[in-house]
Structure P
């Protein structure tokens with residue numbers, strides 16, 4: 001069932017409450033909380049952490065944080081320090097017992113000062129970054145920091161084979177305390193690459209052993225959404241740790257299309273996006289539509305103008321590609337996509353009319369468009385779909 005129909009109470013499910021001419025992204029916070037509770041129930045020896053970086057993957061930082069806290073979450077991860085500051089200000093006094101980790105860490109002296117001032121645990125991925133954070137801290141006790149080790153993704157982090165140099169650098173900064181060691185998996189969502197996951201886990205354990213010799217209480221964090229779901233496979237030999245759960249929170253099954261798909265079947269979609277139909281009219285055989293005339297009708301047809309374009313998170317590369325869902329039917333895009341509108345073929349939708357909802361993501365009936373459908377149309381992954389469509393006005397269902 002469409003998320004829109006759940007909240008509007010309208011007698012006409014084809015016409016949810018949409019602002020005139022504007023696309024809207026609907027966020028089902030009830031489903032978000034259910035996903036959190038399901039994922040938490042799998043935790044066993046893992047302590048789950050809600051990842052709400054990049055404005056909660058486009059779902060809205062503050063609303064998502066509040067929903068997660070209401071569901072019992074006490075550990076949150078943001079992207080940059082600035083996002084953590086926003087979160088801390090929103091939480092106010094109610095966030096005293098909530099830990100906030102910045103996954104990008106301090107990128108400037110100003111960032112380091114903000115992290116210290118707002119009790120944001122900064123990630124440290126290099127000796128220079130560690131020194132920057134150290135310079136910002138003058139408290140009586142060592143400042144807890146999270147140490148990033150690169151075990152195979154080749155992005156940020158101390159290299160796994162350079163841990164002694166890392167330890168030497170950290171021990172020279174007596175006002176810092178490595179409180180967490182974390183890394184990130186490159187292939188956790190691909191069952192065919194279990195060997196690679198095991199290799200990263202081995203390198204991570206070696207780094208942990210080296211760090212633990214000096215900081216015996218250091219916590220571990222390797223698992224992402226996929227690893228958390230497949231914990232019995234990926235985490236069997238690892239000590240208890242913190243699972244950083246992002247994609248699965250928002251209803252994304254990282255094992256979709258694989259033999260492990262069943263592990264995430266309980267996850268519920270959280271985001272749905274729709275735009276209003278601005279008009280419906282006939283297009284005669286031989287007539288072209290939109291800029292450049294890249295589409296010419298091969299027969300008499302009926303088309304709809306949908307109020308969403310490349311200013312609303314839809315790439316112009318989607319011109320003539322993909323579909324929307326109107327009245328439970330899929331309607332293919334035709335012609336060049338414009339700044340605030342695009343055209344679709346509604347020949348299969350009797351009664352299609354101005355004011356109907358054209359679902360970019362989600363929808364009703366057999367024509368509903370899943371996150372994987374739209375990602376396939378865009379040639380990308382659902383993460384990008386979420387962050388793109390999440391830039392539109394959001395409405396929340398509790």
Structure Q
């Protein structure tokens with residue numbers, strides 16, 4: 001099945017453009033007709049193109065899980081529920097994904113199989129949980145767990161954005177003010193200071209030299225960070241060893257590293273608990289969560305844990321050998337394993353980390369504002385002292 005871009009006309013006579021998975025143009029026309037759209041033209045999108053596998057916003061997935069949970073709990077057939085959702089969704093890409101799922105289920109596939117055809121929208125964990133819900137007959141509970149997990153991830157992403165947005169905004173202002181001072185204001189004052197005919201203090205000479213370098217090579221100060229970022233991104237995508245070292249570096253950062261580690265382990269514990277509670281085996285749950293953590297260092301640790309459990313070690317000993325979890329978490333896992341409530345213990349671990357992440361982010365946000373203010377004040381103070389110091393000395397000598 002390939003992705004096609006199409007142009008069609010709806011019942012109101014309005015031209016609609018979009019994308020849809022289909023076997024060929026004839027299949028595309030039939031699928032559009034089921035969507036009450038009259039086919040005008042279309043063409044296949046090449047594999048690897050920018051339009052292939054467009055992502056769906058998380059709020060759309062949250063609404064999808066909520067509505068499907070309510071409908072399946074009320075006894076509405078899955079196919080009818082998907083058709084109702086398809087007709088009420090406004091996001092074009094997700095509407096096309098739901099349409100493709102309806103077609104697949106009408107062709108005899110299950111919901112999890114239909115989801116697995118769209119890995120960019122429904123990841124491996126999502127499809128595995130739905131499959132477990134189908135096998136155990138507990139699909140509404142699985143959908144509710146997915147809904148809660150997606151809400152938590154969305155809230156966590158919001159907290160993380162807040163952590164970086166303020167320093168990025170203030171940092172941009174600091175850089176802008178610094179460039180203005182070095183490229184425009186200081187050169188305007190440089191000639192006046194040099195013509196005063198007196199020895200300039202060290203800080204003034206440093207300021208003038210810095211201003212001359214920034215003014216002459218300003219484009220490098222803008223281009224080099226971008227080039228470094230692109231090079232790092234390319235190396236991460238093409239070199240697994242570099243990616244591993246870069247992930248180690250991120251976890252070792254002084255303030256951000258511990259918070260990032262807590263976010264990753266919280267995500268792992270939450271997904272692992274959800275999969276284990278849905279009836280998926282421990283080793284399969286660990287394998288499925290390896291791609292969720294998004295960090296090669298922790299992913300390698302989870303692979304080692306899976307190997308140890310496969311060799312007969314219990315969960316607590318396997319996780320303790322990794323050195324990723326603090327003693328309190330290991331103790332919670334041991335109690336949960338001994339009492340047969342490992343899923344509850346894992347949910348407690350996720351709650352523990354989630355609360356810790358929120359508190360850490362709030363503390364960092366409280367520290368960032370005075371720190372950035374101090375940086376900006378130091379730069380402005382250095383410039384003012386270096387510029388006004390010689391002028392004040394001349395005025396003092398004139399009075400004498």
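Read-outs throughout are calculated quantities, based only on the coordinates presented, and are distinct from any laboratory measurement. Quantities reported herein were computed from a predicted structural model and do not represent experimental measurements. Cβ atoms are built from the backbone, for glycine too; each structure is taken alone.
In terms of distance in nm of label points 7 Å out along Cα→Cβ at positions 219 and 315, the structure with the greatest value among P, Q is Q.
Where is FRET efficiency 1/(1 + (r/R0)^6) of positions 259 and 299 (r between Cβ atoms, R0 = 30 Å, to 0.05) largest, in which of P, Q? Could the numbers behind the result be given before it?
On the way: P: 0.10; Q: 0.95.
Checked P, Q; max of FRET efficiency 1/(1 + (r/R0)^6) of positions 259 and 299 (r between Cβ atoms, R0 = 30 Å, to 0.05) sits with Q.
A value of -25000 for helix-only ellipticity at 222 nm (-39500 (n - 2.57) for each DSSP H run of 4 or more, over all residues; to 500), calculated from one of P, Q, originates in structure Q. For Cα Rg over 2.2 N^0.38 Å, the calculated result is 1.12, so let me know which of P, Q that is. Checking each candidate, the match is P. Each of P, Q could give relative contact order in percent (Cα under 8 Å, 6 or more apart), but the derived value 19 comes from P.
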